[in-house]
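In what follows, structures are represented as structure tokens.
Quick note: the coordinates plus some simple rules give every number you see, no bench work behind them. As the structure is a prediction and not an experimental result, all values here were calculated from the model. Cβ atoms are built from the backbone, for glycine too; each structure is taken alone.
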Structure I
Amino acid sequence: MSRNRDRMGLDESLFPEDAEAPPVVAQVRPPQVDMSWSAPTDFVELPSKGAFYPPEHPLHGAESAEIRYMTARDEDILTNRSLLKQGLAFDRLIESVLVDKRIKAASLLLGDRNAILINTRITGYGSEYTTDITCAGCGTQQEFEFDLDLAHSQHLDESLLEDGSVRASGSGTFIITMPSSDTEVEVKFLTGADESKLSKETERKRKRKLDSAVFTDQLRSFIVSVDGNEDTIALQQFVYNMTSRDARVLRLKYTSLMPSIDLTQEFSCLNCGHTADMEVPLGSNFFWPDW
């Protein structure tokens with residue numbers, strides 16, 4: 001050791017020969033902290049009960065879907081300007097909270113999609129949803145609080161199949177007989193992809209200043225065939241020329257058949273007392289309560 005001191009030029013007074021070795025201090029490791037937090041999960045009842053998905057779909061035959069609670073990262077999705085501009089924010093949110101990552105939001109039936117969004121909103125911010133409502137009676141705008149816990153699933157109304165005017169095709173679609181023309185119209189339940197396509201078509205017409213055709217475009221979106229004919233041009237001509245009576249019956253029976261989530265609640269105007277059934281609007285502020 002002394003040779004090393006000489007070679008390094010250290011002062012010998014710093015190293016007295018009779019100095020005791022310093023005590024050995026045991027190294028104490030700090031306690032390990034588990035950083036693997038995971039959000040709790042919940043199961044959402046599917047209005048479709050998984051009955052109208054093809055066999056290869058992850059939700060085929062499933063009566064519920066597992067989702068996790070919203071996180072701060074999910075809020076980033078809802079504020080992403082690019083996703084909002086493209087109309088994809090809700091799709092990305094759905095795919096983020098779904099536990100089964102095989103499920104794509106665009107493939108979800110609209111009723112199931114809305115059920116997942118409502119449950120996600122409840123787990124994230126609670127069941128109270130306050131938004132501005134315009135009274136149809138007096139035109140005044142006022143705040144109204146919806147209770148999202150009151151939303152409930154509406155499953156397929158099988159009573160419509162009893163009189164023979166509606167029958168299941170066996171492949172997830174339904175055939176509705178028109179009262180005026182006796183035509184058989186095959187319909188499907190819309191998915192997120194169908195809704196997105198319909199919205200883009202509406203926006204395209206708006207930008208080009210074309211006449212709005214929301215009603216006929218919607219009919220065309222869910223009609224699969226007419227008397228077995230699936231030709232696009234033939235279906236378009238049928239929709240444009242069908243009688244108002246047939247169109248009304250088709251719309252009403254389709255709405256009754258379609259599995260959905262019932263969002264209607266009674267609204268009572270504070271100004272004029274007018275009452276009406278009001279559907280919960282799933283607008284841009286649906287996920288942003290005023291706290």
Structure II
Amino acid sequence: MYFTETRAFPASNGMKNPFKIFSVFVFIFAAVIFLGLKASASTNISSVVNQHWAWNDVVGWMDFYSTDSVLVTSNPVQGYASSSVGDISLDCATARSGNICAQSDYRVTNDGNGNLSGWGWNDQYGWISFCGGQGSANCPGSVVYQVETDMSTGIFTADPTDYAWNDVIGWIAFNCGSYGGCGVSDYKLVVGGTSSTVAILDSTPFDTGVSGGAQVNSLVWSGSLPAGTNVYFQFASSNSAGGPWNFVGPDGTANAYYGPTNPGVSYKLDYSLHNNKRYFEYRVFLYSDAYLFNAPRVDEINVNWSP
């Protein structure tokens with residue numbers, strides 16, 4: 001998790017201001033906050049037995065789950081699937097052997113609405129196109145086809161044109177419904193679909209500078225909150241910069257949280273829990289949506305306190 005913090009105080013007007021605000025800027029890069037809020041590469045493809053496959057009449061089954069690397073998000077698509085003819089690589093930066101973009105720069109992309117395009121690679125059969133017939137470098141040729149994902153369900157869709165293409169082995173299907181074959185073998189590729197994933201960030205201790213302790217009053221944050229995502233908070237306070245730090249919610253226990261919260265809305269903290277304490281910390285919980293397509297982004301957290 002990458003972040004920086006700065007502190008800002010109201011400008012002095014020659015009078016004592018009864019309230020002070022700490023502005024805490026938290027920058028969480030896309031490589032961490034998404035990718036399902038995972039700090040290391042892993043998959044967000046469903047583990048359900050019939051929900052992580054694609055099919056080709058020549059190669060047979062392609063398994064997008066077992067390599068624990070395929071990651072389909074609202075922007076990048078990463079990792080590699082396994083098959084009888086070796087890996088189906090979806091991104092030169094996340095091939096099994098590491099980053100090979102210096103040798104060949106390719107990737108499969110998502111336009112944010114579930115429409116995939118670009119190129120995958122297989123060492124035996126070469127390029128695999130995820131989109132065609134749309135007059136662009138990522139969608140070449142005259143035949144219309146495109147691999148698509150329903151961003152509300154995570155299911156790779158089953159329209160008659162929802163295929164990938166390779167010049168040697170032909171069409172690759174990601175849903176048996178694309179060709180009406182579900183009565184023979186009921187399979188589809190599905191992203192997530194069970195539960196969200198959470199990233200947790202603890203702040204550094206903040207010093208109010210009040211030797212007798214201050215009162216922490218409220219918090220408000222700014223950023224983005226895509227549909228299905230959530231942001232929660234807990235607070236800890238102490239009269240020592242070294243703690244102890246016991247993060248609690250509004251009922252004073254570690255099992256409670258302030259939230260779900262929304263950007264731009266001020267949330268009152270319980271006065272009795274953080275009164276007459278010189279130091280405080282916050283803990284923020286960022287939950288992706290259930291299908292791991294989207295995650296919240298927190299840019300700034302303002303904490304209001306008074307002497």
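Data overview
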item	result
Among I, II, structure where mean projected area of the Cα convex hull in nm² as derived comes to 30.3	I
Mean count of other Cβ atoms within 10 Å over residues 94-101 - structure with the largest value, from I, II	I
Per mean count of other Cβ atoms within 10 Å over residues 142-149, the highest-valued of structures I, II	II
Label whose coordinates, when helix-only ellipticity at 222 nm (-39500 (n - 2.57) for each DSSP H run of 4 or more, over all residues; to 500) is calculated, return -9500 (choices I, II)	I
Which entry (I, II) yields the derived value 1.00 for FRET efficiency 1/(1 + (r/R0)^6) of positions 126 and 150 (r between Cβ atoms, R0 = 30 Å, to 0.05)	I
